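Following this line, the structures themselves.
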Structure I
Amino acid sequence: MAIIKAFKGLRPPVDIVEKLASRPYDVLNSEEARQEAKGNPYSLLHIIKPEIDLPAEIDVHADEVYEKAKENFGLFRKEGWLKQDDVECLYIYGQTMWGKTQYGLVASASVDDYLNNVIKKHELTRPDKEEDRMKHVRINNANLEPVFFSYPAVEEIDQIIKEVILENIPEYDFVADDGVGHHFWVIRDKDTISNLIGLFEKIPSTYVADGHHRTAAAALVGKEKRENNPNHTGDEEYNYFLAVHFPDNQLTIIDYNRVVKDLNGLSEEEFLARLENGFNVEEKGAEIYKPAKLHEFSMYLGGKWYSLKAKDNTYDDTDPIGVLDVTILTNQVLEPILGIEDLRRSQRIDFVGGIRGLDELKKRVDSGEMKVAFALYPVSMQQLIDIADSGNIMPPKTTWFEPKLRSGLVVHLLH
């Protein structure tokens with residue numbers, strides 16, 4: 001049973017929403033954020049990447065950085081750049097990319113659901129990253145950025161959302177610099193809110209699609225607050241955190257590819273010969289070649305593209321982890337041939353989101369920075385759900401969701 005709740009969102013006025021809404025904190029580094037927010041006092045990056053308003057050499061985890069976030073958040077509220085809705089609402093967030101629109105329900109999700117594993121995860125989190133976001137939530141007493149959830153599609157929920165969209169003009173409607181359209185509706189009607197909450201109560205589980213560290217941080221701060229409150233009732237806002245819930249059949253996972261710096265002492269000929277043990281290898285020439293199905297990889301080496309089709313004995317279709325192409329590549333190539341045993345820590349491998357295209361793989365090899373590149377077929381939502389349901393964890397850098405959520409369309413206060 002998935003618990004969601006309406007809340008009094010903190011939102012920007014329509015005339016500045018496009019300037020205020022920003023990319024998530026973790027998709028750009030400090031210098032990129034500094035450039036992106038340059039000359040724009042409204043950008044939420046001043047709160048979620050507050051180091052941009054401090055000297056460039058500052059440690060991003062210094063206390064002054066979190067204090068600056070709090071100061072800037074206070075300024076945004078004082079200036080009226082973020083104003084609170086007067087009643088508890090749900091919200092609909094639509095995103096249009098590549099001619100397709102996906103619609104998510106914005107609601108506060110339950111800390112208990114996270115702790116009880118009703119909200120299922122598929123990635124490991126790093127304690128240092130968790131603590132960074134926990135400090136940010138604590139000092140601002142708010143979830144400034146939403147997390148990206150999915151749920152098994154429910155026709156009745158789809159229908160209600162469709163009716164709201166058809167019958168109401170969106171509160172916000174703009175196209176960001178990257179070409180992605182963002183559309184936002186406010187649901188104030190109590191019956192509609194009650195119906196949606198009731199329908200979610202029938203959903204056994206929701207799934208973290210993107211934002212595992214933000215989810216963990218939000219839930220753990222909520223847990224802290226209840227433990228530190230002798231008058232805790234369970235109704236406090238800190239028992240919930242900000243999430244956008246998308247039906248699984250609307251989402252797009254794109255490929256997450258790998259580039260490696262060297263061939264572990266092998267010549268190109270020796271490396272290709274070793275690959276024959278686990279793959280049917282076929283040279284494809286100089287034109288970019290994209291894998292067409294699961295268990296097929298494309299490889300770029302020495303100015304040529306190759307198709308690598310995994311042999312039947314290299315994977316187990318009954319194992320939710322063993323069937324993944326990232327697992328096949330790791331078990332057949334990265335570990336035994338290239339000697340890369342820890343994908344999280346090795347300095348010899350890098351990961352390239354498919355949003356950059358396969359041309360990015362070619363560029364990094366042709367430049368001499370990398371020696372070989374591997375393009376993978378995207379993981380499916382069903383694979384993600386199977387892994388989360390089985391209690392397993394995906395290997396590092398397996399899923400890349402696009403489009404990313406914009407931060408700042410609505411903020412959830414914990415008080």
Structure II
Amino acid sequence: MTAYPQLLFKNRHLGATVSLDDYRKSGGYEGLAKALRELSPAEVRETVKASGLRGRGGAGFPTGTKWTFFPSDQPGEKYLVCNGDEMEPGTYKDRVLLETDPHQLIEGMVIAAYAMQIPVGYIFIRYAYARATAALERALAEAKAAGLLGANILDSGFAFELHLHGSAGRYICGEETALLNGLEGKRPNPRSKPPFPAVRGLFGKPTTVNNVETLASVPHILTGGADWFKGLAATEEGSGTKLFGLSGHLKKTPCLELPIGVSLREVVEEHGGGVWKGRRFKACLPGGASTPYLRAEHLDTSLDFGPLEQVGSRLGTAGVTVFDETTCMVAATLNLSRFFARESCGWCTPCRDGLPYVCWLLEKIEAGQGTLDDIDNLRGQKHNIDGRSFCALAMGAMGPVDGLLRLFEEELIDHVKRGKCPVR
């Protein structure tokens with residue numbers, strides 16, 4: 001198996017959590033020391049921007065660019081929030097990272113706070129992540145005792161408070177403005193944008209929200225440099241490494257760190273050991289449950305933002321879920337659609353009413369009671385929802401439906417013509 005440089009998982013030992021002493025022995029907090037002692041906040045922002053780091057939470061927005069939107073020079077209350085509300089099916093890489101090496105996140109958040117001159121931060125973590133929460137609580141106590149959090153960090157004069165907040169547990173809390181409402185103790189409905197959080201976020205003050213993996217990558221950029229980080233990618237347009245969480249019909253389903261831009265074939269056949277039970281690859285979700293399917297002809301696609309968009313899908317969270325040749329793609333899509341319909345906050349009509357209607361259509365077709373008109377209605381419902389919902393939840397829910405309609409329409413028609421599921 002090909003061995004690649006490890007950043008986020010370089011200290012990983014299964015079943016163990018890295019202590020502060022061991023983290024520092026491997027170069028931990030050297031990036032923070034460099035930022036505070038050698039670089040201005042603007043230089044830190046520019047270094048991250050030059051590295052090409054893109055958000056690892058799903059949207060893939062350039063991190064350094066996002067930081068430049070923040071009013072760093074504005075005095076008063078400002079907040080940095082880490083989104084650890086990882087609730088998308090097939091996505092679990094942030095949990096593994098936090099259970100393994102939580103100091104990376106803490107160091108990344110202090111660096112980000114310095115870059116944007118933010119005095120207070122929050123880690124918003126999924127309610128069910130008990131082990132990750134315990135690891136973070138210990139790491140926060142270690143960092144504070146060592147002078148790495150709080151007042152006058154590393155004798156630099158910079159101060160940063162960091163708090164841990166457990167989510168109440170809904171998928172919608174992963175949407176950044178719904179997360180902010182939840183953090184304020186309100187019902188976690190998404191907010192209207194603009195104003196964006198950088199202008200009016202937590203408690204009405206400027207706020208930046210970044211994902212766990214995104215922030216944990218920042219210390220390595222500071223120690224290695226922007227060019228070095230970009231050079232870790234498998235493609236020229238890529239940048240850095242990426243955590244991939246494998247699941248589904250594979251012989252092995254690890255969470256592993258690979259250069260961004262590796263091929264889907266390498267992930268499936270080499271790192272996943274190939275499709276289980278001697279069966280053939282039929283499809284996969286390349287980036288979590290909200291991304292459109294890929295088929296066997298896409299196996300040589302680079303797992304990076306641009307290449308995946310070119311073949312009609314998204315990198316998302318890089319949760320690669322594989323389906324073998326015995327899978328009914330209508331049933332698989334119905335299963336995913338039920339999750340998204342259940343997790344809708346009910347705030348807007350396309351999501352609240354549209355997703356249950358999608359489920360109803362798929363249920364009819366899967367049960368052998370569907371018509372060709374139902375397939376047309378499914379296509380029309382996708383059109384009605386895309387770009388018309390209040391936030392991205394409903395549009396993400398249409399990812400698998402889009403893949404089903406484009407790549408597996410013959411299965412939908414087969415269900416209708418046979419009057420039953422041809423697989424079951």
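Points worth noting:
- Origin of the value -8500, where helix-only ellipticity at 222 nm (-39500 (n - 2.57) for each DSSP H run of 4 or more, over all residues; to 500) was derived from one of I, II: I
- When Cα Rg over 2.2 N^0.38 Å, for residues 226-369 alone is computed for each of I, II, the largest belongs to: I
- Which entry (I, II) yields the derived value 15.2, 43 for Rg and Dmax of the Cα atoms in Å, for residues 50-201 alone: II
- Which entry (I, II) yields the derived value 24, 21, 13 for semi-axes √(5λ) of the Cα gyration tensor in Å, for residues 18-105 alone: II
- Taking relative contact order in percent (Cα under 8 Å, 6 or more apart) as the measure, the highest value among I, II is held by I.
- Ranked by mean count of other Cβ atoms within 10 Å over residues 2-9, structures I, II are led by I, which has the greatest value.
- Once distance in nm of label points 7 Å out along Cα→Cβ at positions 42 and 330 is computed for every structure in I, II, the highest value turns out to be that of II.
- When FRET efficiency 1/(1 + (r/R0)^6) of positions 26 and 378 (r between Cβ atoms, R0 = 30 Å, to 0.05) is computed across structures I, II, the figure 0.05 traces back to II.
Every number in this text was worked out from the coordinates using simple rules, so none of it is lab data. Being a predicted model, the structure only gives us computed values, none of them experimental. Cβ atoms are built from the backbone, for glycine too; each structure is taken alone.
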